[in-house]
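Below: a set of structures, written as structure tokens.
Rule-based calculations on the coordinates, nothing more; no lab input. All figures in this text were calculated on a predicted structure; none of them were measured in a lab. Cβ atoms are built from the backbone, for glycine too; each structure is taken alone.
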Structure I
Amino acid sequence: MQEYIAEGTTLPEAYHKSLELLEDYAPETPCPDYATTQKELSMTLYVEEALAEPMISRLFAGGFRELEQYRQEILDGILDFEIERGNWAYTYHSRMKDQFPFILRELRRNPDSRRAVIDIRDWRHDSAEGNENPACLQHIQYFIRDGKLHCKVLFRSNDACKAAFMNAFALIMLQERFAGLLGVKAGSYTHRANSYHCYARDFNLLRGYTDRIKGASAPEELTYCYSGEWDELMQSAAGDIARTVEELKHR
């Protein structure tokens with residue numbers, strides 16, 4: 001499979017380019033596991049400055065509440081209790097959290113390290129016969145170079161329209177947290193998806209997104225600022241999210 005690269009200074013810039021590449025160049029291929037077809041490419045999104053504004057794309061399936069809840073799921077594991085209840089086999093946070101101290105310890109030991117890797121794939125579970133929910137995110141690697149913390153992630157599979165932006169945003173928020181704890185600035189973010197895809201049911205959604213991208217006369221038509229805008233909206237949703245989580249815990 002040919003690799004396509006979508007580069008941008010900001011996350012939305014790289015993300016929007018990736019959607020255009022998927023719409024313009026991806027062939028429609030079979031996806032028998034889900035009894036459908038898909039448009040699929042191997043895609044790398046390279047964000048030169050992970051925290052550069054504007055950080056928020058208007059072209060993703062959700063709003064500020066959904067984005068805040070997902071951020072909390074990745075960074076703080078607010079839904080990890082679903083594992084103990086037997087509703088979920090794992091969360092990304094549950095597979096990452098015990099590795100967080102190692103990342104900080106390793107990069108403090110040697111800022112030039114190449115060993116600061118978080119593994120999410122559990123081959124015992126994800127390769128088990130009959131498992132229908134293997135982890136899409138495979139691993140995350142951090143580098144400190146030129147006084148900045150750079151992050152590189154690998155997905156085996158990534159839904160371009162329904163998941164990719166929220167995945168990338170939350171992982172950048174985790175990158176920012178580690179950078180703060182390490183006393184360095186956040187640098188670049190690289191998001192590689194071996195299968196970057198859109199299912200047939202979402203072809204119209206993808207086409208609608210790319211039509212908006214091609215028709216936009218200014219970037220502001222496609223983005224919001226996070227700092228001073230969406231961060232406040234997301235924070236305003238925190239109370240409602242907490243109440244929802246408590247209700248789920250007591251069902």
Structure II
Amino acid sequence: MPNQFSRTELLIGKEAVKKLNQSKVAIFGIGGVGSFVVEALVRAGVQNFILVDNDKVCLTNLNRQIIATRKTLGKYKVEVAKERILEINPNANVEIYPEFFMPDSKEILDNTVDYVVDSVDTVTAKIELVLRANKLNIPIISSMGTGNKLDATKFEVSDIYKTSVCPLAKVMRKELRSRGIEKLKVVYSKEEPIKLEEMKVNCKNDEIRTKETKRKKEVPGSISFVPSVAGLIIAGEVIKDIIK
């Protein structure tokens with residue numbers, strides 16, 4: 001009797017699908033990258049999720065985030081993502097944390113988590129996620145910069161210390177090296193970031209601030225087919241690592 005994973009079973013086998021069903025993945029950041037990670041994981045068979053993001057869906061999210069529609073504007077992204085997961089697979093279990101993850105955040109990860117996805121914007125949060133995942137011996141994959149780019153074919157899966165071009169990856173290499181972290185799987189792009197003209201975006205969710213300085217950073221340009229590709233690549237790596 002066919003089921004929603006019948007086509008997936010043909011490709012990877014029934015035991016692999018069962019393993020995905022039993023796996024638990026924590027996704028930090030449900031934006032242009034993270035929302036597509038969630039989408040691909042639930043459709044592939046992952047049934048246990050932790051979703052962490054403090055943002056609400058706003059107008060400027062409509063160009064790239066799969067959870068963003070006119071009906072979801074103003075709603076917490078984690079709540080929208082949970083509802084979407086359950087519409088795709090009612091058997092899924094979803095824990096949501098509508099909060100901004102930082103070093104002083106309470107512990108969310110534990111040894112029930114099989115994989116961690118870092119798709120947050122803040123370097124401080126990314127470093128903390130890597131440290132916590134390493135401490136618990138949980139596999140983690142991090143998204144590097146996807147803004148100000150137009151060539152989705154330039155994405156690669158690599159270790160952080162083998163990356164080049166990406167400005168965020170450069171900062172991450174330095175910070176991780178200083179903390180004694182020897183490796184980190186990442187998805188990054190070798191495309192040189194496009195230099196933007198000054199622009200103003202009327203959406204406070206896009207005002208990315210650092211906790212240390214509270215300074216507003218430049219809002220990056222984005223388009224539908226770049227962060228989505230990074231998210232799908234990340235989901236693929238998570239799935240392949242879980243079932244291998």
Item to check | Read-out mean projected area of the Cα convex hull in nm², computed value 14.5, structure in I, II | outcome: I
Next on the checklist: Can you rank I, II by FRET efficiency 1/(1 + (r/R0)^6) of positions 35 and 235 (r between Cβ atoms, R0 = 30 Å, to 0.05) and just name the one with the largest value?
Outcome noted: II
Checklist entry - For which of the structures I, II does the calculation of distance in nm of label points 7 Å out along Cα→Cβ at positions 155 and 171 return 0.8? => result I
Checklist entry - Of structures I, II, which gives 25, 18, 10 when semi-axes √(5λ) of the Cα gyration tensor in Å, for residues 3-74 alone is computed from the coordinates? => result I
Next on the checklist: To test your reading of the models, identify which of I, II gives -10000 for helix-only ellipticity at 222 nm (-39500 (n - 2.57) for each DSSP H run of 4 or more, over all residues; to 500) when calculated.
Outcome noted: II
Checklist entry - For which of I, II does relative contact order in percent (Cα under 8 Å, 6 or more apart), calculated from the coordinates, equal 23? => result II
